[in-house]
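None of the figures in this text is laboratory data; all of them are computed from the coordinates on show. These numbers come from a predicted model, not from an experiment. Cβ atoms are built from the backbone, for glycine too; each structure is taken alone.
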Structure I
Amino acid sequence: MNASPNAQDKSPTARDYGLFAVVVLSWSASWYAIKLQIGDVSEHTSLFWRFAIAAACMWLWVAIVRARIRFDVQTHFVFAGMGLFIFCLNFTLFYFGGAYLISGLLSVVFSLASIVNLIMAAALARQAPRGRVVLGALMGVAGIALMFAPEIAGQSWTGGAALGLALCIAGTVCFCIGSQISAALQARSIPVVSASAWGMSYGATASLIFALVQGHSVAINWSVNYVGSLLFLAIISSVMAFWSYLSLVGSIGAGRAGYTTVMFPVLALFISALFEGYGFPPLAIAGLAFVLAGNVLVLGRSRPRRSALPQPPKS
């Protein structure tokens, strides 16, 4: 369900490319920032503070632009659903899945969001996506798999690895469900900033409830690494990136917007090379070529659909 009926057929504008760049750059660095948060603070507590801060920033944004803030009860249920799936369950499942899988494999699994979004959007719209979009997304996922092939080959599939993979796949599906909910809200002309503010508020509340129910403290680690990574994740990776991503969903469709999740592991590799000593084997170079080629296919100018022959009436 896209924000506009022809979103997946629309040629991206300069604004769309700018939004795409913001999302990719922000989420590329978020994996390293999340790594800095792992430690004494529980996953639910970290997520609560991340989205509590993000929601506060988003509400300030709402006030500045004077966006709509009052909605009916039914719409609030939709906001809560988006918040639960995107801003709570998605991250919770990946945090727990990360305890069993290598970080590179986490990125590979999450990159499948482009495919899942395409399938969901096509199913909801009852319309098959363009062949070039599907091919481009498949090339992107294949490229990511090539780039992380050494890590994947070295992953042990005994113990909790299968559980970790299942958790991360579930997290990816939650992210995509939330994307489709956001697209439905935009189709009703609900401002992205308003939906994001309410969604983040509900997501933060859900994480707080999970933390309290499990007996976790809401206290945080006041180290420079933790606080710095928390602020980056809350303001840059959440407020700026999610607003940009959800705006893309409404502009070019969830399928092509989801392709950002294929691109950001590419830059995440360069960040790992800079801070963690990652080396680029030949497979990584080949994978990068696949990802870039897929990007050209997915975001390239679309041609209008044409029918060579008149279609017979449906019986």
Structure II
Amino acid sequence: MRNPRIAPAAFAAALLCGCGYTGDPLPPALMIPQRVEDLRGRQRGGELALEFTVPRKTTEDLLLKTPPAVELRAGPATGGPFDMNAWLAGSRRLPEPLIQNGAARLRIPAGEWAGQEVVFAVRTIGPRGKPSAWSNLLVLRVVEAPEPPRALRAEGTPEGVLLSWEGAGSRWRVYRRSGDGWAQAAEVEQRQWLDREAEQGQTHEYAVEQVVETGAAPASSEPSPAARIDYADRFPPAPPTGLRVLAGTGSVELNWDRNTEPDFRAYQVWRAEGDQPLQRLGPPEGSSSFADRTAAPGKRYRYAVSAIDEKGNESRPCEPVEIVAP
């Protein structure tokens, strides 16, 4: 047999069609970071707090092996329609933010910007020195540091914990500490707030900050000193109402309207002979009626009733009712 021979053209074609062919070489990646989309911030007290997420990928959807450099700038808003070049010319670079797990945070003094509308923007620079596009623009109207509320008080009531405070302002945020830290509980327009969700038998801690309207991102004061309360049930039921005292056969008969408190437990009957002080008459009982068979015939008595709850809190006696025993 003859040894097969492959023509040069056929051999070249086989190489081109084979699995090992990779095609024309690709141009090098530009490694431009994606644009920051979430620049945000607000004024708290005498500081401006800025935050954003550092991109992890390039515009070519490639993963950045190292975090890009950050250029964060601030400058006063230009008059009329916004001109990016004019703003850049009048802006200045801010210090490097703290970056942890891709989250960038920076706090800077607000004093030099007080009374101005300030524009912030950020861009990142990739490993080959090419910058991203500028981020969304953050516009803050900076004010003099708002005054923190003072004299915060927390008082337990049957309906919940009542907070009250003093100080300048017309709007406030209330914060409550829980197991996960501080969280906003309310925003109010008066210097008090009732926490109806407070649980009795628990310790609660609160702080309040003043809020100043400045547009999209209101400014706020530093929080007030915290107020702490051990919220316990020390609230007696209401005194019973509708007490009626009647002469019975060999007894004085009492009845009254039932209390409606969910933690109600019992009633205590009180009696006084003549003008003497009221004294407890027998042990507490759950019924809303009572028969006094120990009253001496012909003597003048005054009767009253108090209410007691499950915690042992007792109301004051109701208004006494007078009768001459039969």
Discussion item. Comparing FRET efficiency 1/(1 + (r/R0)^6) of positions 50 and 290 (r between Cβ atoms, R0 = 30 Å, to 0.05) across I, II, which structure shows the greatest value?
Written reply: I
Fill in: Which of I, II leads on mean projected area of the Cα convex hull in nm², largest value
II
Worksheet item: Taking relative contact order in percent (Cα under 8 Å, 6 or more apart) from the coordinates of each of I, II, which one would give 13?
Response: II
Practice prompt. Given a value of 0.45 for FRET efficiency 1/(1 + (r/R0)^6) of positions 234 and 298 (r between Cβ atoms, R0 = 41 Å, to 0.05), point me to the structure among I, II it was derived from.
Written response: II
Practice prompt. Can you spot which of I, II the value -22500 was calculated from, given it is helix-only ellipticity at 222 nm (-39500 (n - 2.57) for each DSSP H run of 4 or more, over all residues; to 500)?
Written response: I
Discussion item. Please compute distance in nm of label points 7 Å out along Cα→Cβ at positions 130 and 210 for structures I, II and give me the label with the greatest value.
Written reply: II
